[in-house]
Structure I
Amino acid sequence: MIEIDGRILAADEMEALVAQVAGKARLQGGSGERVAARFRDTAGSLAFILAARRVGATLLPLHPALPDDGARRLAARAGCHRVFLDDLDGEGLDGAPPSSPGEGHLLQMSSGTTGAPKCIARPWSAVEREIESYVAAFPAPDGMNPVIACPITHSYGLICGVLVGLRRGRAPILLDTANPKYLLRRLRESERPLLYTAPAMLHTLARLMPEGEGLHAAMTSGTLLPAPWFAAIRARVTHLFQQYGCSETGCIAVNPDLRQANAIGYPLPHHRVRAGTSAEAPAEIVVEGEGGTVRTGDLGYRRPDGMLVFVARASDTINVSGLNVYPGEVEDVVMAMPGITDAVAFARADAFAGERVMLLFSAEAPVPPRALQDWCRRWLAGHQVPVETVQVPAIPRQANGKISRREAAERYRSGCLEATA
């Protein structure tokens, strides 16, 4: 059984829906065809994902907020042959590479360590091994009911929330809401709930709860909690967990009792993880697994008890309420607008979302901020659209011609930018 936004789907009903999707969408395992799917209806999105998993089809789940043009663009970038936009007919995509028959994969977009978006393909068999390892090494939630208040198109909500919950024999509750008061009410109505959501939402819930009220259990992931956030959340959550991972490997480590914000977890047994030896000698976190070596771009170390501790993040990724925004994606869309000559995107601190997208750009003539944001909304999800844009005579570049996002951000924060009138 699965509950989606108050609608309860019994096991046989979900089974029928999955079978219907597989048949009408003509999903095939082993064919090598890549498909992408963007469904604004959570039940439809989940059924499509479960159908692809069952038959062994290769699938790129797309965030429900993506507009049609943006979904097509991302699907094409991932080498997909067909894209499904809120229906089971699908439409072909031009320029897709030839199919390569073999095991089906779950596709996810990742920035890697360079900031350049790339498509990560994980075999469904690897996803299954991750689920088994996660459940075996992390028994603390046994008996808890997962409440997923985050996108199921991302591995965090899909694999660790929904699929792990089903593997434990629980009935996942999916809530497609950004309303913290509604979420609190649903949590109060649930028995032993384990909340999967973004760190920013956890912080908001901690601030909204009346004195003396708390959450039974919650998982945090995606960004390190700032000290004030951590203190507020820790005081309101009985069982606070944290997990750490990346698109290339899935979940890498889980902390079953979070008492220190940067203690990101004990590595799962199907991984071999290398890092530094102490806080004074951190090193890049490197994962050795069946898919090869993955360099995370994060610095960390292992404590004597095996706990992995995060020190610093090397990535330029912008984290908006737990959703990754890759600057290159934003810059590509902006620079496709007629008249725009250059652009650089970076993170701006935000009290609610943790970070928001900030944009500097140059153009042949003055461009109203509203016009630029309207252009972005044609191609990007809401959390990817810059909340502030500043037009400058030229984008600051290094001597070798490369954009330095760090320099651009520092000049913006210090007020040293010369804005175009």
Structure II
Amino acid sequence: MTQRIRPGTVAALALLLAAATGCTGQQYTASVPSGPPAARGAGGQDADGPRPFTLLAAGDVLPHSSVIDRAAADAGGQGYDFAPMLAGVAPVVSGADLAFCHMETVYGKEGGPYTGYPSFKSPPEVATALRTTGFDSCSTASNHTLDDGAEGVRRTLGALDRAGIRHAGSARTAAEAARPTILPAGPGKGAAKVAHLAYTYGTNDIPLPADRPWTVDVTDERKIIEEARAARRAGADVVVLSAHWGTEWQDEPDGQQLELARRLTASADGGRPDIDLIIGTHAHVPQAYEKVNGTWVVYGMGDQIAGAMINYEGVQDPRGNQSSMGRFTFAPPAKPGERWTVKKAEFVPQWYDTVTGRAVNLNTTIDDGAEHLREVRDRIRTVVLGRGAEGDGLLMGK
């Protein structure tokens, strides 16, 4: 089944960019994710002091009706199993010390009914598959966060909790909304603490619940900086922002993405940048990576999972099933209190095969008989490197 995603309302973001930065006095505590997988990448070794770690980020998980049907078939009539469609990228995801996904949709009730575009309600079994694949935290702020109101948010976060996946960007209570998501990048006292923030440009014109305005984080430059600084006070060594932004079907980042990225990466407190990495979603096509003010920005990773996509010209657009995963190796500072730095930046090209319902790592599956996959990989590489990231050291990884 083919669907297309509604365009977002982005004009309001221009006003938000003018907001001044600030700082709150709230104190927060970090918590540790539960559940498998236990052994991860570079952070899995014991050490007395801080140690490097790898962080991987992937694009939109967008279960259209065809994706839900595939999960039902893979489950053999026993519910829904989304793990097989992600198995091809699981080694990359679980190989990182921390892995972040973007859960675009909300979950429906156990047993359904489940729906695709335009108002999504996905099976909660998605959460179990994400954890099986190796994801540790998911951003949940998107233009579809309010598709089923506050109840949809409650079900989604509950399912992620049960699966052992942390989340950022939406909340069930005011207290939860005020508490940033902070995860250790591996076991032991040498593990860095990483804060995960998530914001969306809007909610498809669905108003925030009047009595629960904190249900989803809507982009506000001042609020982002406040939360980043609060996370620092709570002990975060690295602050990562998931930004649901941009113009759908546009390969190039739009002016608002460029401006917000410039302003956020320039914001600092005591000489230390407030944001250490920005990972973008929403455009449904791969977009460029770029180092801005010394900070890596992924403008758009594309869709990790999605049905066959119809663009605004009314035709199926294969770009809607192309994406990249970003992988960043952070090294500890030379002196306490200084910035953790990205010593290695990589992208891993990915394609979701809508015929087989499988995510494909394009750097491990291409052989002499797969010229079409080589063309997809090369196109993704061209877009990702389109703003000069290769000159700043960005590599294509496996």
Computing distance in nm of label points 7 Å out along Cα→Cβ at positions 122 and 186 gives 2.9 for which of I, II? II
Out of I, II, which has the highest value for percent of Cα pairs over 30 Å apart? I
Given that mean count of other Cβ atoms within 10 Å over residues 146-153, derived from a single structure, equals 24.5, which label among I, II identifies that structure? I
So if we calculate distance in nm of label points 7 Å out along Cα→Cβ at positions 170 and 226 for every structure here (I, II), which label has the highest result? I
Assign the value 2.1, calculated as distance in nm of label points 7 Å out along Cα→Cβ at positions 50 and 82, to the correct structure from I, II. I
semi-axes √(5λ) of the Cα gyration tensor in Å, for residues 58-273 alone from the coordinates reads 32, 20, 16; which among I, II: I
Among I, II, considering only relative contact order in percent (Cα under 8 Å, 6 or more apart), which has the greatest calculated value? II
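None of the figures in this text is laboratory data; all of them are computed from the coordinates on show. All of these numbers come straight from a predicted model, not from anything done at the bench. Cβ atoms are built from the backbone, for glycine too; each structure is taken alone.
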